[in-house]
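Alright, structures below, take your time with them.
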Structure P
Amino acid sequence: MYDLIIIGAGPGGLTAAIYAARYKMNVLVIASGMGTLADAHLVENWPGEPKISGINLMKRMEEHVKYFKVPIKREEVTKIEKNKNGFKIYTKKEDYESKSIILAIGTKRRKLNLPNEEKYLGRGVTYCYTCDAPLMHDKTVAVVGGGDSAFMATILLNEYAKKISVLIRRDKAKAHPILIEQVKKIEKADIIYNADIKELKGSPSLKSVILNNGKELKIDFLFVEIGSVPSLTLVKNLKLENENGFIKVNKLKETNVKGVFAIGDITNTVMRQGITAAGDGAIAAFSAYKYIKGN
């Protein structure tokens, strides 16, 4: 029986593990992956690390967790149940019990679902404009998406890129009018409507995209900003209150279910970044400690 099980090993989950260990809690981290930050080609906004790859940053965090002798189980959680003693967490390998849990399972970025999309990850395709936009000095780029994130990506890329094509898959954008207005004023940005990407080309890195009208667009980088999906299927049994599809938490990262805390991108937060998830993790660990101690 653990005091706390953290599900997810991104910046939020690992920070929670460090804090929980310092509170002398019996804590376990279960995660099948390293979180979306690991996919970032380069991170330049992490305090103390002017320039580091996402994967190396996550490895350093894991080393910090292991320093406190917190085990990290690389397993996929399949089900979570609440019982009289707390919670039972099922994976494909084992079952675990805990008095409390922190959900740090994040969201899944929507992808284009093209055959060779994974091949170009970090080699011309990115799902994080805040991570990679500053690397686009004098490059020709494209942003696919019609919502706020796609238009905010374009506004940021305007500071770095040489040329920007905004590929909107429908006949109109869904972004807020003020964002659309700002992008239309960017001289180096072209908005192309009804532009669905059918193929990615280039070797070993991305060189161009083929649109549904047959046109080939030569680019150095493609920013995929078509939204993200909260990973709520796993916690369906817990009947957690949600807000616009995200888990609703208070300032202590508590959910409506006693003993269940949630952090990072999966929650009704105002900013979905690694650094804010880490802050959430520290708060949630403190709240879980208070919960275990009955305070």
Structure Q
Amino acid sequence: MASRVERAEPPLVVIVGPTASGKTALAIDLATQYDGEIICADSRTIYKGMDIGTAKPTVEERQSVPHWGLDLIEPGERFTAADFQRYANDKITDIRARGKVPFLVGGTGLYVDSVVFDYQFGSEVDEKHRRRLAEMSLEELYIYCKKHNINLPENKENKRYVIRAIEQKGVNNRRQDKPVDNNIIVGITTERDMLRTRIALRAEQLFENGVVEEAKELSERYGWNNEAMTGNIYPLVRQYLDGQLSVDEAKRQFITRDWQLARRQLTWLRRNPFIKWLDLKKAHNYLSQELETWQKS
């Protein structure tokens, strides 16, 4: 009787790209086809209750494919890249143990790199230094970062994220030079005009889907000054509710902010020479071929 041949361990499929690039839909399509599960690498979708404003996968999408990395903490709670790394690595191990394909999908570069390059984070936080930083204004923190050659985070309007970037200075010196074994890394390229069009469409969808009502509920529960409420669409909704902005102006400003976010995300991601950059169609074909090869191994 022939012995059973074990299939090779599922690869870690990493799909990165800027906001509104279409990476989530691509991941869902491939995960459905190849029995995969998705780990969201997004520093905004970790918050509970912030569903519409952070453009989380819909309920229907989450029912079609298991999603991890969503709704991990309450707004305002501390969650670091080291926390994400531990969480993601545990999920990758669990997904593989069940014979399924793990997909790491997102635009938060530090989250992705912490897993892909196995960052070694410091175990202790200097609370005294953190208090000093917390007493500084955002502008003072920006000056501090410029003086000490520290890159601002994607959500630079969030003071806690800027402080985190300062605390994590030098982390790139404690990482592998090459990605961890058994992975496929793809970046989604999108023409400039197409990306701006998708961001503008997202702005319309946010308001159609009820982001104003969501922001009201969140403000009543956590307060407008909660740090999780200081980024993304929420400050603009606050200005709209206060009569400082019209709906159209809020949308225009959101498009500008999301475009700036996309550019910051691309700046970070393009530092990684191991990413294979492809448009959506070519990325789908390439990843399908790679996963077909794995299935036959």
Structure R
Amino acid sequence: MKILMTGGTGFLGSALRARLVAAGHSFTVLSRTRTGSEGASTFVPSSALAGLEPHDAVVNLAGELVVGLWTPAKRRRIYDSRVLTTRAISDWIEKSREKPTVFLSGSAVGIYGDGGEATLSEASDVSRVDGFLAKVCRDWEHAASPSAWRGTRTVLLRTGQVLDSSGGFLGKALPMFRRFPIVILGARESYFPWISLEDWLGIAMKSLGDSSISGPINLVSPSPVTQAEFTTSLAAKLGKRVRGRVPAWLLKIAAGEFGAAMTISQRVIPATATSAGYEFQHPDLRSYLDSDGFFGK
């Protein structure tokens, strides 16, 4: 397939693109910083979107990192980089003389808000969930929805914390965990929605090729863990002990609304991926921590 991609140079986009290139696919990557070609990938300015020829598929993973203080300017970048980019892609699909067969568009488990101990699946009602990230995700998904109305199978990738030593949450956290005392962030009983990079790639690739999958799909492990379970297991793997806990109120003081968002509980399950027959390589945290991906071997 010839695939149009946004976010193709980021942590997830680069990994997915490499996997799909190895499988024989080619890419046009919309980029703010790169032009030219690299193997089966051609990088073009984002402003060139309107003039592009039809593609077989679209993968939309663009988005400003949410890590950091959410100043008004930061919030605007988080929102616009997702919602406005997705609207532009949807408009391009509408105007294309030949519609792509499938549109994978990014989203996140932030759409569920703080669920406490409740089990959250793709069928959960997210229409009234409060919070900045929930609103961003709802508008993000809404911006992708017109593509489905126009005949393109549309899959909304509700991504949890993707674990791999090469990047993402774990890529940033591991050096700190090795160097400093390990502590639990927020409430011990809060649920932490995680997935290995290998399984994220597996579900994304299955979503691209499986015509039975459409709408939202949770990219998370089938075995949710609490913050205490996650932190204790990670510390043990590193040969260290958990030295305490940073309460949610202190994180909120230190990092504002972003700090508060770090401590919410999301017991999210991958109901759609499981029903579609996806077999997880790392179905539980122990199998992931014992794998090569954890230490980046």
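Bear in mind that the values in this text are calculations on the coordinates, not laboratory data. Keep in mind it's a predicted model, so treat the numbers as computed, not measured.
Ranked by relative contact order in percent (Cα under 8 Å, 6 or more apart), structures P, Q, R are topped by Q, which has the highest value.
Quick check: -12500 is what I get for helix-only ellipticity at 222 nm (-39500 (n - 2.57) for each DSSP H run of 4 or more, over all residues; to 500), calculated from one of P, Q, R. Which structure matches? Of the structures listed, the value fits R.
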